[in-house]
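Engineer: Listed below are the structures to be examined.
Each reported figure results from applying straightforward, stated rules to the coordinates on display, with no laboratory input. Everything quoted here is computed from the prediction, not taken from an experiment. Cβ atoms are built from the backbone, for glycine too; each structure is taken alone.
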Structure 1
Amino acid sequence: MEKLRLRPALPTDCDLLWQWANDASVRQNSFKMEQIPLKDHIEWFKMVLTNEDTKLFILQEEDTPIGQVRLVYDTNVWQISYSIALPYRAQGYGKIILQLAENELIRGGHVGEKLYAEVKADNIASQCIFKDLGYSEAASQHDNAYAYTKVITKEQKNGIE
């Protein structure tokens with residue numbers, strides 16, 4: 001895991017992200033559970049890549065993509081969404097991808113800003129990850145879900161300057 005890094009998503013990642021988004025368990029853990037048509041995904045992806053308020057990263061180990069994390073700035077809050085590719089789940093990558101995403105925001109000068117995530121009630125793994133990373137429970141916008149919030153602080157840098 002020493003060669004893990006986040007990189008910005010590229011136009012060439014469109015198909016990979018579409019496949020990951022339509023994975024059965026990803027759809028199950030999403031608030032919109034329907035399969036995503038490729039045409040809709042392509043339109044969404046183009047918009048995301050050009051939106052200044054959205055950061056989309058791919059977690060890679062050497063040349064192997066492991067997962068994705070999206071940060072959307074809306075109403076003074078960074079909303080978090082992430083997923084890990086099926087072969088890499090339950091191996092600690094969820095916690096790593098979220099910590100690296102926080103570090104990206106710190107490097108971008110976003111210290112003092114708030115992070116927010118919502119997790120379905122039956123997604124115990126993600127709930128544990130957010131708690132382990134020091135997120136506090138907050139009011140959820142969805143039924144049968146938990147919300148987590150955290151303020152970005154310099155202390156989270158973990159040696160990153």
Structure 2
Amino acid sequence: MVAIKASEADRFVAKPDTAHPIVLVFGPDSGLVAERAQMLIRASVEDPNDPFSLARIDADDLAAVPERLVEEAHTVPLFGGRRAVWVKANGRNILPALEALIAAPPQSDCRVVIEAGDLRRGTPLRNACERAKNVAAIACYADGERDPPASASPPTRARC
């Protein structure tokens with residue numbers, strides 16, 4: 001997994017890296033998680049309202065039919081162009097679906113965005129993403145909880 005630093009998250013969301021076709025967006029700031037997931041989708045497809053270019057999958061559906069995630073990620077858009085799959089994890093176990101997707105990642109013209117809640121270290125979903133090289137993760141914390149703002153400079157030391 002490539003952990004995207006808080007200071008670089010907006011840049012990554014605006015122009016996602018094609019080397020990481022799977023993006024996990026998680027954290028305790030649910031508003032920021034939802035906002036960044038939406039921005040990733042808008043950066044990944046021309047029209048997010050087009051059902052041929054954006055597949056929305058609920059975690060309940062993936063828990064019932066895990067192979068659907070790989071099928072959706074490998075579906076070629078009917079009229080060409082880019083495609084995205086938006087998964088709302090909302091606490092259900094989607095690990096079997098995610099592991100299958102990591103093993104068979106989508107092509108560069110498809111982005112899979114997994115919108116999750118607060119995932120603590122050690123949770124199975126986060127662990128699977130941390131082990132994968134083709135997954136980028138964006139942690140969303142309220143201001144001041146994690147990384148300092150990009151404009152903050154390190155403290156200076158006085159010389160003696």
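Engineer: Among 1, 2, considering only relative contact order in percent (Cα under 8 Å, 6 or more apart), which has the greatest calculated value?
Structural biologist: Evaluating relative contact order in percent (Cα under 8 Å, 6 or more apart) on every structure, the highest lands on 2.
Engineer: State the single structure among 1, 2 that was used to calculate distance in nm of label points 7 Å out along Cα→Cβ at positions 8 and 64, giving 2.7.
Structural biologist: Checking each candidate, the match is 1.
Engineer: Where is FRET efficiency 1/(1 + (r/R0)^6) of positions 88 and 136 (r between Cβ atoms, R0 = 30 Å, to 0.05) largest, in which of 1, 2? Let's see the in-between values first.
Structural biologist: On the way: 1: 0.65; 2: 0.95.
Top value of FRET efficiency 1/(1 + (r/R0)^6) of positions 88 and 136 (r between Cβ atoms, R0 = 30 Å, to 0.05), among 1, 2, belongs to structure 2.
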